[in-house]
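Asks: Listed below are the structures to be examined.
Just so you know, all these numbers are worked out from the coordinates, no wet-lab data involved. Every value quoted in this text rests on a predicted model; they were computed, and no experiment measured them. Cβ atoms are built from the backbone, for glycine too; each structure is taken alone.
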Structure P
């Protein structure tokens with residue numbers, strides 16, 4: 001049974017909340033909403049369809065298409081004074097600019113989203129924007145500013161929001177590592193991993209192990225780095241290609257610290273080989289996004 005005009009908003013909100021778990025389904029919902037909008041000549045509804053397609057499309061790897069869609073949606077939301085979805089659009093642009101590696105632009109739109117969400121008292125959106133803004137600042141190496149946003153995010157996060165807790169504690173740990181406060185780093189790493197295990201979030205668990213490896217390297221504990229990360233490489237954890245690439249880079253640094261330059265070279269070569277594969281995959285996704293872009297407007 002398809003979407004009915006009377007319950008479109010329900011389907012839209014549901015689609016926005018299940019983007020991470022079911023992006024293909026969310027994208028399809030966005031297509032249906034956009035199609036209904038053309039039949040009813042409803043531009044506000046069209047913008048919702050575009051936003052849902054843009055948000056889910058980002059997680060499907062359709063970055064350029066998502067960029068076009070969200071930029072088409074924003075002026076319509078502004079015209080209709082739809083602040084909630086305007087903020088969601090800015091948040092989506094933040095994700096896209098992160099992919100484009102333009103963290104100044106990402107920060108600009110994260111702050112726009114944050115300001116609106118605070119204004120309309122969107123509690124969940126506000127705390128997530130605090131975390132996103134902190135991450136933008138971290139990428140810009142504005143570490144102490146980033147820490148302020150992460151800690152503020154943590155102060156507003158409910159005790160049952162385990163996903164956000166494990167993410168925020170992990171970000172705080174990374175920040176403390178960068179400013180060489182290893183005691184605080186390890187404290188937050190442990191908390192993050194504890195929460196991540198409760199919800200079986202292997203992505204965060206792997207990320208925390210990467211941070212721990214960097215901490216060991218910073219402390220000159222190179223053998224501990226190698227033992228930790230080699231065990232992870234041999235483990236049954238689900239590891240993205242990017243994670244494996246980073247693991248080899250950190251191991252390479254450890255071997256260099258031990259003056260084992262052959263092993264260091266082997267691992268850095270593995271790192272760059274995986275990076276090259278990732279770049280090829282990204283180019284394929286970008287090409288698909290460009291080719292599909294012919295039909296993105298209904």
Structure Q
């Protein structure tokens with residue numbers, strides 16, 4: 001047994017880390033209302049076979065009530081891995097069982113977990129982004145506009161590092177909670193039936209962009225009747241005003257929730273536009 005154990009310890013850490021899942025809070029999530037699986041947010045690790053040092057926390061959509069883990073989670077991790085980017089798919093807490101700030105706490109914790117483990121994961125601490133879809137896009141944009149510096153004196157080493165993502169990818173995201181373009185189902189699941197107007201404004205993320213918001217890529221479709229493309233437009237304009245590097249692509253046709261749209265020969269090209277942007281930003285090698 002001893003030789004086998006020794007051999008395992010000599011393997012690169014990223015080889016052992018592939019496709020494992022870790023709880024965000026091993027000792028229980030803050031504000032947990034139970035001990036069921038839905039009360040235990042987690043992070044699924046997909047470490048690239050040939051990591052290039054970049055990483056992304058992936059936030060699947062589902063109107064803050066469900067999680068589209070296949071086409072907005074696993075498939076996205078595989079896409080990233082094929083390009084040398086390690087992926088971490090987030091299972092965050094959902095409404096109506098939970099409301100804000102549980103979801104924000106979860107995505108911030110996920111970014112911190114990856115950053116705190118960067119060295120052993122083969123990830124550069126300053127190349128960790130977020131990628132979100134639909135309501136997961138709202139969560140990713142919240143992470144990009146509501147982040148915190150680490151607490152150097154925290155007992156938990158995860159809490160000592162920053163929760164700021166270094167880049168954001170927002171795919172047909174829910175952004176505005178105050179305009180006519182709001183996705184009401186997501187807002188209700190996130191904030192309840194009668195939320196405080198100040199909280200609604202605080203989480204209407206086009207109003208929260210600053211010069212410190214990370215560079216952002218936005219993808220939407222003009223044919224999206226679930227989450228209108230004005231959500232992406234409003235966020236893009238806010239980024240422009242703040243001087244934050246940004247790129248946006250709005251395709252004419254395409255329904256909501258297409259993921260990478262692998263069956264559509266036109267819409268599926270948006271992944272190539274994203275890949276170009278990742279190279280421009282230095283997240284992928286040129």
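Asks: Comparing P, Q, where is distance in nm of label points 7 Å out along Cα→Cβ at positions 167 and 247 highest?
Replies: P
Asks: One of P, Q was used to compute Cα extents along the principal axes in Å, for residues 31-142 alone, and the result was 48, 31, 19. Which label is that?
Replies: Attributed to the structure labelled P.
Asks: When distance in nm of label points 7 Å out along Cα→Cβ at positions 39 and 263 is compared over structures P, Q, which one is greatest? Walk me through the numbers before you get to the answer.
Replies: Details: P: 6.4; Q: 3.9.
Looking at the calculated values, the largest one is P.
Asks: Where is distance in nm of label points 7 Å out along Cα→Cβ at positions 79 and 183 largest, in which of P, Q? Present the calculation step by step, with values, prior to reporting the outcome.
Replies: Numbers: P: 5.9; Q: 1.5.
The structure with the largest value is P.
Asks: As an exercise: helix-only ellipticity at 222 nm (-39500 (n - 2.57) for each DSSP H run of 4 or more, over all residues; to 500), calculated from one structure in P, Q, equals -27000. Which structure is it?
Replies: Answer for the origin of the read-out: P.
Asks: Between P, Q, which one scores greatest on relative contact order in percent (Cα under 8 Å, 6 or more apart)?
Replies: Details: P: 11; Q: 15.
Result for relative contact order in percent (Cα under 8 Å, 6 or more apart) over P, Q: largest is Q.
Asks: Further question: In terms of mean count of other Cβ atoms within 10 Å over residues 47-54, which of structures P, Q is highest?
Replies: Top value of mean count of other Cβ atoms within 10 Å over residues 47-54, among P, Q, belongs to structure P.
Asks: In addition: A value of 0.96 was derived for Rg/Rh (Cα atoms, Kirkwood Rh); which structure in P, Q was it taken from?
Replies: Q
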